[in-house]
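Engineer: Structures given as structure tokens follow.
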Structure 1
Amino acid sequence: MANAVADHIAAATTGHRLLATPDLRADPGHLDAARDLVRAIRTREPDLLRRILVRGTIAPREIQLTLDPHALSDALHLPAADLSPDLINLSAPVLLRRRGIEAKLVSGKAAPDPDPVLHRTLFEAHRWIADLRKGTPLATIAGRAGHHDAFIRTRAPLAFLSPKLQRAIRDGTLPPALTLHRILRRPIPLDWQDQERLYRL
């Protein structure tokens, strides 16, 4: 919801649609205040979003939100009566994204969201491969990690994913459905281009 509200106010700001009667000569301070508000909403300040958001209704593939004109008035340094009615009400498409057993409702531009399990396993895979290159036996590595040999053997190949895939894991830009479980369902191809085709990146 924070994404949807921020996107809506940002679009109204750049399109000079904050006011009921647009005035391209309006005080630029109002535009600066609107940009500051958008930045604050994007940082996910819960108290701010609670003040601004009055009501929300989720319909199939759409979310409808109503904003508090008085809270917006305070934030934008504009009289509430001067605000555009279109600024107060908004609708945005929503998607239900699944990651394993977790489901998230995503509206607006999706923020990067690293998968903690996949991210941690990739980090560990690099450490295990580095130990193997030093000649450390697999059984020793598994013992240190508190796992069986097979656990290490199936996950260590993550260290050989293409740089593009590893950056996406690090940055949280992988498709949400691409979980560790899905990657481990079949052998990881050796060729980086084959990997990226297989995982649709």
Structure 2
Amino acid sequence: MARTATVERNTLETQIRVSINLDGTGVSRFDTGVPFLEHMMDQIARHGLIDLDIECKGDLHIDDHHTVEDIGITLGQAFAQAVGDKKGIVRYGHSYVPLDEALSRVVIDFSGRPGLNFNCEFTRASIGKLDTQLFWEFFQGFVNHAKVTLHIDNIKGFNAHHQAETIFKAFGRALRMALELDPRMAGVMPSTKGCL
């Protein structure tokens, strides 16, 4: 069965459509009006081997906040729909990713319980025009709607672009590990509770 989803979310602030294929090849297409966020989304697709197509028309004349947060929310909804009942998945994923002086670790659990622990002291307040505080908003939106537990730690780094890129690459790799189908667990819920 294909692990795909297309989700649309329309508010007075943003109109978003997200399509994903969890068993893709890392193909991506973006039209959001926020170039650095698109660069980060490309890391998720490429390193997670997830096909990702995101369109967003947001109130960028105000700022990027609603667009970034609502993309996180809609992406989380798409993941929740595509992963289905979670039977047969590895469930847990982790990754360490370096980029020159920067190093980040991401650990994820498709637990059914939203929780975000985000530890990154960005060395700059913005990357290009994008406020670095919005990365927390993106991941909080994702966690709440994908219903995952997510730990993100930037362990070191002084270049803010590198800090962000290691986080998103590690996030993609952790997703890839957690969503892998384990043939030994076919049809089995990866929990002693029998549900997630």
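Engineer: As an exercise: distance in nm of label points 7 Å out along Cα→Cβ at positions 15 and 31, calculated from one structure in 1, 2, equals 1.7. Which structure is it?
Structural biologist: Considering all the candidates, the number was obtained from 1.
Engineer: Say we calculate mean projected area of the Cα convex hull in nm² for every structure; which of 1, 2 gives the highest result?
Structural biologist: 1
Engineer: Also, I was wondering about something else. Taking 2.3 as the value of distance in nm of label points 7 Å out along Cα→Cβ at positions 127 and 151 derived from one of the structures shown (1, 2), identify that structure.
Structural biologist: Working: 1: 1.3; 2: 2.3.
Going label by label, the one that fits is 2.
Engineer: I have 18 for relative contact order in percent (Cα under 8 Å, 6 or more apart), calculated from one of the structures 1, 2. Which structure is it?
Structural biologist: The value was obtained from structure 1.
Engineer: Supply the structure label, taken from 1, 2, corresponding to helix-only ellipticity at 222 nm (-39500 (n - 2.57) for each DSSP H run of 4 or more, over all residues; to 500) with the calculated value -11000.
Structural biologist: It must be structure 2, since only it matches.
Engineer: For structures 1, 2, calculate percent of Cα pairs over 20 Å apart, for residues 71-158 alone and state which one comes out highest.
Structural biologist: On the way: 1: 61; 2: 40.
Going through 1, 2 one by one, percent of Cα pairs over 20 Å apart, for residues 71-158 alone peaks for structure 1.
Engineer: For distance in nm of label points 7 Å out along Cα→Cβ at positions 55 and 167, which structure out of 1, 2 has the highest calculated value?
Structural biologist: Across 1, 2, distance in nm of label points 7 Å out along Cα→Cβ at positions 55 and 167 peaks for 1.
Engineer: While we're here: Which of 1, 2 yields 4.4 for distance in nm of label points 7 Å out along Cα→Cβ at positions 39 and 87, as computed?
Structural biologist: Going through each structure in turn, the value belongs to 2.
No value in this document is a laboratory result; all are computed from the given coordinates. Predicted, not measured: the structure shown is a model, and the values here were computed from it. Cβ atoms are built from the backbone, for glycine too; each structure is taken alone.
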